[in-house]
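Undergrad: Structures follow.
Rule-based calculations on the coordinates, nothing more; no lab input. Not measured: the values here are computed from a predicted model. Cβ atoms are built from the backbone, for glycine too; each structure is taken alone.
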Structure 1
Amino acid sequence: MSLGRVSVVMVTWRTGPHLREAVRAVLAAPDVDEFILVNHDNPPEVEAELRVMADANERMTFIASGGNLGFSKGCNLGADQASGDFIFFLNPDAVLAPGVASRLVETGETARRPWIVGARVLDKNGREQRGARRGLLTPWTALVGFLGLHRLEPVFGRAFHDIHRERDPVPPGPIRIDVTSGAALMMRRDDFNALGRFDERYFLHVEDIDLCRRVLEAGGEVLFEPRAELLHYGSTSEASLFRVEWNKAHGFRRYFWKFYARFPQRVMTIIAIPFIYGLIVARSIYIWVRGWIEGLVRRVRGLDD
């Protein structure tokens with residue numbers, strides 16, 4: 001027996017070749033009643049293909065946003081058009097498996113409202129990706145994570161605990177958590193609207209953490225559902241690494257300024273933000289240099305062959 005209609009909302013900006021696979025998977029899922037795709041300035045040929053797919057399938061609605069408006073605003077645009085009882089926000093490089101959407105709904109309806117349920121997101125090698133089950137983000141836990149201070153936990157205790165849980169044993173069923181990933185996030189549409197939807201001041205990243213925080217502050221629950229698994233390629237868009245990471249840093253700053261405004265929390269926020277910006281920039285440079293070196297090694301080996 002169906003608990004209600006499910007609307008999938010997907011926002012895409014120059015996602016790359018995995019977009020087609022993601023769209024086809026949603027259209028093939030029998031437990032998805034409606035598919036809203038928000039197009040943020042994809043190449044003309046990709047946009048034309050998406051329009052053809054929408055015209056051929058009455059469950060799919062194509063929305064041209066007119067430009068890259070950001071993830072939060074794109075999700076809200078899609079939610080405006082959704083008519084389902086439940087909204088499933090899904091990344092454009094995530095491949096939905098049949099039964100995942102209905103599993104998330106069933107789990108969510110056992111929780112205290114307003115609720116969010118996140119899926120177990122796997123990479124192409126079947127390993128759980130970072131982000132789908134996390135502890136509470138604070139200025140301190142952010143510094144612990146960015147500086148790798150979680151290695152000090154055996155000596156100094158839980159104060160240095162890593163909020164990321166993907167290395168923990170996989171639970172047999174749903175568990176309560178503080179944060180789940182916006183890559184595959186389900187909630188009731190009326191609760192989403194009542195909470196004020198995604199905060200559009202986040203352009204990319206941290207908007208999911210913000211929404212989970214508001215659910216908890218409203219007395220609801222955030223759940224991780226390990227039995228709902230899906231493939232997520234990740235990092236497939238044409239956006240530069242520096243731009244993505246810079247938007248992430250802005251997101252952290254906005255989140256901390258929003259939720260940690262009182263003394264002495266504000267002091268910790270002021271201390272943490274410069275470190276976070278610097279560490280994110282350093283991480284971007286490291287990843288870029290590592291990729292350049294790996295590419296050079298592959299080219300040299302190719303010449304030798």
Structure 2
Amino acid sequence: MDFYICWSIDCESCRAEVNDIELGKRAIEGYCAVLEEVGWKGTLFLVPELIEQIAGLLLRKAEAGHELALHLHPDGSGYRSPFFGVYSYDEQVEIAASAIEKFETVLGARPVTVRTGYASANDNSFLAFKHLGLGQSSTSIPGRKMSNIVSNWAGAPVFAHYAHPYNRMLIGGLDLVEIPLSVDLESMIWGGIHPQDLRVEYTDAKNHGFVIRKLMNQQAAQEMPLRALLPFTHDKYDYSDPRNFRRQTMEGMVSEIVKHGAHLGVSLVGGTIAEAAAAFRNALPFQAVETPAECLLIPVVHGASSSAS
């Protein structure tokens with residue numbers, strides 16, 4: 001039984017709230033080093049404003065097997081709002097197309113995976129991604145209820161699924177794989193508006209360990225096309241420093257995943273989000289449907305909601 005471990009890091013150290021590209025570079029180096037120590041690869045989500053400034057580093061990481069993916073904070077490219085979910089379909093296509101063009105110009109290849117900043121999206125977003133040739137996204141945080149940043153995912157599918165073309169809360173109908181960030185819906189925080197997730201900086205390795213074991217146990221007991229954990233972080237912590245608490249937390253999470261994987265007898269695949277999406281497609285080939293209503297007939301794995309109710 002394969003179990004995908006898809007680490008990702010949102011790389012946005014050029015943004016005003018961080019404004020420290022050298023720190024970002026150290027973060028990326030250290031983050032990749034922790035994964036490489038156990039033979040894993042990660043996904044680097046990159047805002048387009050950053051890639052030109054660290055292109056050499058990124059190309060080296062791509063050569064080592066890490067995935068370079070697209071991260072969208074529209075205000076960094078001059079748009080009025082940082083929240084992708086406030087924009088119309090046409091605006092979303094324009095924002096993402098411009099970012100993809102810069103990505104390809106600087107790095108020599110188009111991204112195939114996307115994540116929006118703040119997990120901000122609306123019912124236009126998945127269709128916009130598909131229109132631009134993106135194969136998969138990792139944008140949703142199931143259970144999140146944060147209207148102030150246009151990030152509402154209460155009732156969204158919990159596990160990997162084909163997105164719906166017209167409603168982000170539904171499953172199927174669009175040949176785009178959405179792999180949500182890993183969450184524990186039974187542990188809501190911030191006054192009940194956000195689920196506990198596997199963001200490194202939220203807590204320590206011991207507390208993350210409880211969620212890791214719970215989510216691995218839950219998926220190992222089910223028949224599903226993709227079993228996966230998606231821990232993540234940001235490039236504002238110095239992961240190159242072994243004394244850094246966030247690095248120590250990340251190492252502890254890796255250790256917990258490895259240990260519990262052995263306990264369950266599963267084969268851990270420390271791969272990129274694109275690789276996990278490919279495994280999902282292989283296990284559950286996409287089938288086109290005739291009408292939006294028929295999208296609801298596509299099989300739904302346990303734990304993934306098929307409606308917005």
Structure 3
Amino acid sequence: MIELRGIEKHFGGRPVLEDVGFRVHGGRMTGFIGGNGAGKTTTMRIILGVLAADAGTVEIDGTPIDAGARRRFGYMPEERGLYPKMPLTEQLVYLARLHGLDAARARRSTDDLVDRLGLGERRDELVEKLSLGNQQRAQIAAALVHQPEMLVLDEPFSGLDPMAVEVVLGVLRDYAHAGSPVLFSSHQLDIVERLCDDVIIIAQGRIRAAGDREKLRESHSGLRYELTGTSDTGWLRGVPGIRVVEFDGDFAVFDADDGAAAQAVLRRAVELGDVSGFTRRRPSLAEIFKEVVQ
């Protein structure tokens with residue numbers, strides 16, 4: 001488990017991170033989301049030791065992280081950092097050797113990742129000749145080729161088409177299922193919601209929400225409901241304690257002052273013979289994000 005406690009960072013006297021703390025559990029995918037300038041990349045760089053925190057600690061399984069522990073990480077920066085004029089597999093083998101793998105293991109790991117990430121037909125091409133999407137896959141391979149125990153990935157899905165996203169997701173899931181902590185940032189909230197076990201939301205350098213994805217959705221669900229009728233549900237507008245949020249003929253989304261008001265809607269719909277679906281609506285990750293950062 002990776003744990004951050006009380007991380008502080010200032011640039012030019014301006015606070016960038018304030019009392020940042022969260023956990024990344026082994027065997028779980030953790031999505032790290034926030035707007036531009038929220039502090040995601042700075043936090044990741046502090047975990048990896050690229051930047052030093054002004055205060056706070058980073059620990060692995062209760063032990064302060066050091067240079068030796070950081071060699072166990074696979075890190076992918078948002079900016080591509082591969083050698084453009086070097087052939088893909090030659091470069092991956094070279095990076096694996098730098099991390100201490102012998103020649104045979106470095107070659108096996110390279111061949112495995114190139115195939116799994118769908119780069120087999122491009123294995124001997126120069127990196128600069130790859131499409132932008134394939135360069136992104138190559139960057140992911142570079143973060144994984146030394147067979148790390150923990151992953152920290154900054155925007156790994158940027159520039160990938162839907163098919164490539166699925167390929168990368170499969171590889172990352174395998175790491176999580178093997179027990180590795182996996183932390184990644186992304187602006188694509190639909191991917192985070194679909195993939196992650198845990199979610200961390202940061203805004204203006206502070207953690208605004210963190211925890212199990214489904215528990216977060218439940219805790220922010222409020223009293224919002226969906227009603228699907230058999231005819232026009234416009235009668236909802238006249239029910240006390242109800243505020244219609246969305247309306248489209250036989251479908252409506254509404255907020256209720258309390259559970260009694262919601263039950264009154266259901267009873268009225270049944271009396272009218274005008275209900276084919278009624279459910280409490282849990283918010284999407286995008287809706288939770290908007291709520292906690294405002």
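Undergrad: One of 1, 2, 3 was used to calculate distance in nm of label points 7 Å out along Cα→Cβ at positions 202 and 226, giving 2.0; which?
TA: Answer by label: 2.
Undergrad: Hey, another quick one. Where does the value 60, 57, 38 come from, among 1, 2, 3, when Cα extents along the principal axes in Å is the thing being computed?
TA: Source structure for this number: 1.
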